[in-house]
Structure P
Amino acid sequence: MAVVQTACKKSAKASRPDHRCKATSEVQRVSFNLHAGIFRRFTGRIAVANNDFLFTSESVSEGHPDKVADQISDSILDAILEQDPTARVAAETLCNTGLVVLAGEITTTANVDYIQVARDTIKRIGYDNTEYGIDYKGCAVLVAYDKQSPDIAQGVDRSSEEVLNQGAGDQGLMFGYACDETPDLMPAPIWYAHRLVQRQSELRKDGRLPWLRPDAKSQVTFRYVDGKPAEVDTVVLSTQHAPDISQAEIHEAVIENIIKPSFPDGLLTPKTKFMINPTGVFVIGGPQGDCGLTGRKIIVDTYGGACPHGGGAFSGKDPSKVDRSAAYAARYVAKNIVAAGLARQCQVQVSYAIGVAEPINITVYTEGTGVIPDEQIARLVRENFDLRPKGIINMLDLLRPIYAKTAAYGHFGRAEPEFSWEASDKVQALKKAA
């Protein structure tokens, strides 16, 4: 930059004060390209035309210790919202061998048996035997909730002429993403990774593979050609199991009953590598194998690394927390943009200041796939979506007890009737406005 600025000064001395300095233009061009490059870099994937690359995402089952914690937190949130839709909830959970700790901040008029909610959640997941490391009947549950800080509450709840001017519950940045790689407009690696662990859970619960246990992880690596998913390079699947089954039996059953039915014809090839329980044994799992904490699977919860993440977890938070509600809204925006045919890929960033209703920025980036300029799409977003916190809550009807279902197998890319942020009901409005 210094060299260019020096050149600019020399040019100015050279007698053309009425004309724009070419060196200054070069500085701005370099700055713009640098900014665009940084933005592209942090979209997670760099899709280079006429080039192929590998991209990997992972998922975990409902029995993974961190997901046990997420589901307890969101089940507590739902139990509160059933009685008190305007409650302020930030419910955190820790789970270890035989122990669950509930902490955080809750301000509500609801009367909830938090201990029973935690036990019911653990039972629903499938931890109903002391041999699994945690048993809903006998585990200890400690409760240590405080109320929401009044300093935070005054920024969120302060009166205004318009109820829509409810302030954001915290500062932060959130991202939403959609692409045309799968029917649900999600990146292929995370979408199929979720399908694998969902299939594992299904076969465990219906008894077809009775030796399966609740804890499992999947990882899918896709080969992209010309920026599009072409084939599966590697599948890793680790599943907790009963101690009396051989690894050979596990290997065959997982490939034939879990992996192959989860992919359509053509994606798995003779070159696809399968890695089943690579450590050899996975008997000890769940909270006994690892301590579980709410909010530690934020990439699994979103897009599998295919786009940036603002860092805020979702589970246990009521929708006044923009970490959750604005991320849902950003997905809603991005999905409608792609569904409307305005782009094949779309990343949306929004950011907020605590206590302030209007978002600081709304930025759209279509990775070069937009049919109109990104700035024009961003204008359409501002005109068609109310991204103030209360506007988001109203737009997506977020004061319902719908969150326990989100806490396993991804918050996005699922055709669940409660998931209002997965609707494509703004498509016609966007097409008309474009």
Structure Q
Amino acid sequence: MPAGLSIRIALTSFLWQAGSTLTSGVFFNWFVQEAGAKGWMLGLLLALPDLCGLAGLYARPLLQSGWGRRHLWWFSTIVSRLFFVCIPGIALLHHEFPDPQTALWLIILAISLASIFQGIAFAAWSDWISLLAAPPLWGKTLAIRSMAMIATQLLLPLIAGAIRDFAQSQARMTGSNQLLIMVYAGIFLTGVLLQLASLLPMLALPEVVLAQVRRSTGLWATLRESFQQPGYGWLIAHAWCLGAANGLTQAVLAQYQYQILKMSILPMQAMFSLMYLIQLPASWQGGQFSSRHREGFVLTFGTAITASSMLFFYFSSPENWWMIGGAYVVWGAFGAVNVAGPHMALRLSPEGDRSASFAVFRLGAGMAAGLSGIAGAWWLSWQLEASTPENAMAAYQTLFLASLAGRCLASLLACGTWCSQKHRED
């Protein structure tokens, strides 16, 4: 294991997530809704990164053709961010387009291309790191990475949210949204620069040449080998089911808080900060359990805890909007889940050839979330068009219950990984 690997991974993860905070999530949701995205268009915009991320499967053929993991990650990340930086430019020039929808379609194109290259970069990065760190240290390494990413969420979103709220108040006073758009663009560009800076801490680390991709083994043969490992099939079923359940309400939750609860970005970011504060110790504990091969236990109970979040949304209303704070508290358990799942996926993947198997786990779950997100947004849009404003709440609540059922099923599927682990030990 190279000296200082954990520190370098922590710095890279910290910078990357800091940039991601400013270019995705709440800020991106608010930005595209201000730009006129709603219904299925909003669902598509939020789902695209997950849908296109499955392109990470193409990392394996690229590695077979001679690309090094380190260089493929570096190149794909830079290309991805170059496409991403087009988004604030489109926002600044949106008034130049005769049709407002043109800007949204250009944003869709930019996100699609950026997400394709980022999916490849993530698969190459995961394979590279799994070879740099010894397997007994994966739990600690993944926990440190997760904690570094979470640390950026404690204050940065609040600061950026305060700037955004100030710009919005100024826009209302002047009657012009130009300042608000410029603030969005500035925040977005800052995020992209932080993500590019995340490459720097890893540049001194070597390419791994001792564990080459097995050129004689095809993609499907490699995946079959992974599925023959006890628990891998259950893990994939769990990850895809959880991804679909989460994705079903991805755009719905943002729209619900923005349009129904009438929440501003600052209290939302405060709730996110609370969630991330809880995720810090949860991530470390997830790493400790994973190092002892207890990922199934973490996935089963962690997913069950997070599933209860939908009940807080179900019983909330504009009068008691604060109830959704409970959802952000139980989402703190995702800190452990997000360490245990990747750890198990890496452990059950073929050594030196983990890019494809890990992509099926992580990016496949993202694809399930993306498709489910589009379906949820389309169904909600259809229901809202056919209902009165008084009945709109029922449409949201139906999706909350559907997501709750999917999350509970994902917890049951995680039991399969747990039972497989116990059977293997016996």
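Given a value of 0.55 for FRET efficiency 1/(1 + (r/R0)^6) of positions 277 and 309 (r between Cβ atoms, R0 = 30 Å, to 0.05), calculated from one of P, Q, which structure does it belong to? Traced to structure P. Once distance in nm of label points 7 Å out along Cα→Cβ at positions 93 and 373 is computed for every structure in P, Q, the highest value turns out to be that of P.
Supply the structure label, taken from P, Q, corresponding to Cα Rg over 2.2 N^0.38 Å, for residues 101-172 alone with the calculated value 1.61. The structure behind it is P. For structures P, Q, calculate distance in nm of label points 7 Å out along Cα→Cβ at positions 77 and 205 and state which one comes out highest. Ranking P, Q on distance in nm of label points 7 Å out along Cα→Cβ at positions 77 and 205, first place is P.
Assuming -25000 is helix-only ellipticity at 222 nm (-39500 (n - 2.57) for each DSSP H run of 4 or more, over all residues; to 500) as calculated from a single structure, say which of P, Q it is. Going through each structure in turn, the value belongs to Q.
Each of structures P, Q was scored by relative contact order in percent (Cα under 8 Å, 6 or more apart); the highest score is held by Q. Looking at percent of Cα pairs over 30 Å apart over structures P, Q, structure P comes out largest. Highest-scoring entry among P, Q, by distance in nm of label points 7 Å out along Cα→Cβ at positions 125 and 333, is P.
Just so you know, all these numbers are worked out from the coordinates, no wet-lab data involved. Small disclaimer: the values here were computed from a predicted structure and weren't measured. Cβ atoms are built from the backbone, for glycine too; each structure is taken alone.
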